[in-house]
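Asks: Below are structures written as structure tokens.
A short reminder: the numbers here are calculations on the coordinates, not readings from a lab. All of these numbers come straight from a predicted model, not from anything done at the bench. Cβ atoms are built from the backbone, for glycine too; each structure is taken alone.
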Structure I
Amino acid sequence: MGLAPLTVSLVQGNTRWHDAAGNRAYYGELVRRARGSDLVVLPETYLSGFSNDTVISADTMDGESLAWLRALAGEVGAVVCGSLAIRENGTVFNRLIWMRPDGSFVQYDKRHLFRMAGEHTRYGEGSERLVVELKGWRILPEVCYDLRFPVWLRNRRLESAAGGMDYDLAIFVANWPTARRHPWRTLLRARAIENLAYVIGVNRVGTDGNDLPYAGDSAVIDPVGETLVECGALEQIATLTIDPAPLLAHRERFPAWMDADAFELR
């Protein structure tokens, strides 16, 4: 099956601090406003904020948060993804859930933990990359700080895939503070250019319980680094249909993958 046009909604919200019930109500309404999309992307830790107190904020895989997300995806008929603080076997993970409308899901645990905020002392580290498929697209979902690590994100030739490479679209869900908005905006574009792929970044807005402000800047970037959509610093839902034709044409006329260095991830 080839790649079909993919309609994606970026939900850039003002996450309530340590208020899972309030965030379920808030983000539930925003997701319902994005009805009609194939994929709805929420920020990192959208039910708690990027919290230092994982004991308070973390849910379990059989808790209310996952049940709510399953029902919401079914209601709007779309994949809904974003990350949650999940406690499992005594360890808390910053876990991205890719929830399908039929109630099935896959998960990705954040690989790179943000040392400068002590995340590596509070959360367990993920070890496996996840690539999912939707409407023929191969999609790489990642979490926030992962954006800074190009080896982890490197795209590779995969002739068995419809798009010819390991992934066609990379998604980064984030709580990326205003003080570092220039790296956020720059790295989203760099990852698209170097990996011959579309890139989506979804960040939050507002100020969190640690008094850190967030500027949003959620965006859709095309494979040559051009901005297709970029949000401002306010709550916003941005919906765009991504066309696979420019991606496939760019890969054909500019096959930089042929000159890439071989390596193995460990």
Structure II
Amino acid sequence: MDSSKILLITGVSSGFGRALAQEALAAGHKVVGTVRSAQARREFESLSANAVFGRVLDVTDFDAIDGIVAEIEATVGPVDVLVNNAGYGHEGVMEESPLSEMRRQFDVNVFGAVAMMKAVLPFMRARRSGHILNITSMGGHITMPGISYYCGSKFALEGISEALAKEVKPLGIAVTAVAPGSFRTDWAGRSMRRTSRSIPDYDAIFDPIRKAREEKSGKQLGDPQKAARAMLAAIAADDPPTHLLLGSDALGLVRDKLSTLEDEIRAWESVTVSTDG
């Protein structure tokens, strides 16, 4: 049986999207990738003569998404795998960060991803097959000061992914939330939007975190090509995971979070059960 698949990946200009596109091509798959300019489309399509298809799409252009997915299905072929990779990080203390920044963070990281899922699902449902990968973050499981809007968006996408997985599993469709730790992508550099500081009370908690992130940018432990291979392994699996952590840092931090949560639940257990009856 032909194991070649058609992958639709959002945000293939850099980072995980570009790495996954390259590894998927090397493995014999076809890749349709979304970019945000005609120049980026030409550059992306230069990766392969006959297995790469670029489409100009901003995932916040919600009204355009259904039509573009239908056109891909009609002209390229059935989308076997949707990879919601388009996203960015917002950095800023919550009290200092305007609601407009939160709306934009959720429009891209949550609403854009959901709109893409809603567009591919009718086709996948009709075929009783398909796989959706949502690139979330260890910030969808753990938190740190200064990225509350980002963590909120990734917690939201984790929850939506998990609930959707239960809805579509009986229809032959798999959903995997892929949560990377720190990787050598543009996330903490060019791609990050930063709200300017204004309240000195937060300097002590926030400034060391921003400084450490800037110093580590480009030197992170995670290799995007290896992350891409891990995602391809999940796509190829007979029983793919609903949640997949990537990176030893994500593994350690998420395990610590679960342990702390269990301790807190236990400490307050008598209060918790006191509300019954």
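Asks: As an exercise: helix-only ellipticity at 222 nm (-39500 (n - 2.57) for each DSSP H run of 4 or more, over all residues; to 500), calculated from one structure in I, II, equals -15000. Which structure is it?
Replies: Derived from II, not from the others.
Asks: Which one of I, II has Rg and Dmax of the Cα atoms in Å, as calculated from the coordinates, equal to 19.6, 67?
Replies: The correct label is II.
Asks: Out of I, II, which structure matches 1.00 when FRET efficiency 1/(1 + (r/R0)^6) of positions 92 and 156 (r between Cβ atoms, R0 = 35 Å, to 0.05) is calculated?
Replies: Attributed to the structure labelled II.
Asks: Also, quick follow-up: Which structure, out of I, II, was mean count of other Cβ atoms within 10 Å over residues 20-27 derived from, given a value of 17.6?
Replies: Source structure for this number: I.
Asks: Also, I was wondering about something else. With mean count of other Cβ atoms within 10 Å over residues 68-75 coming out at 18.6, pick the structure among I, II it was computed from.
Replies: I
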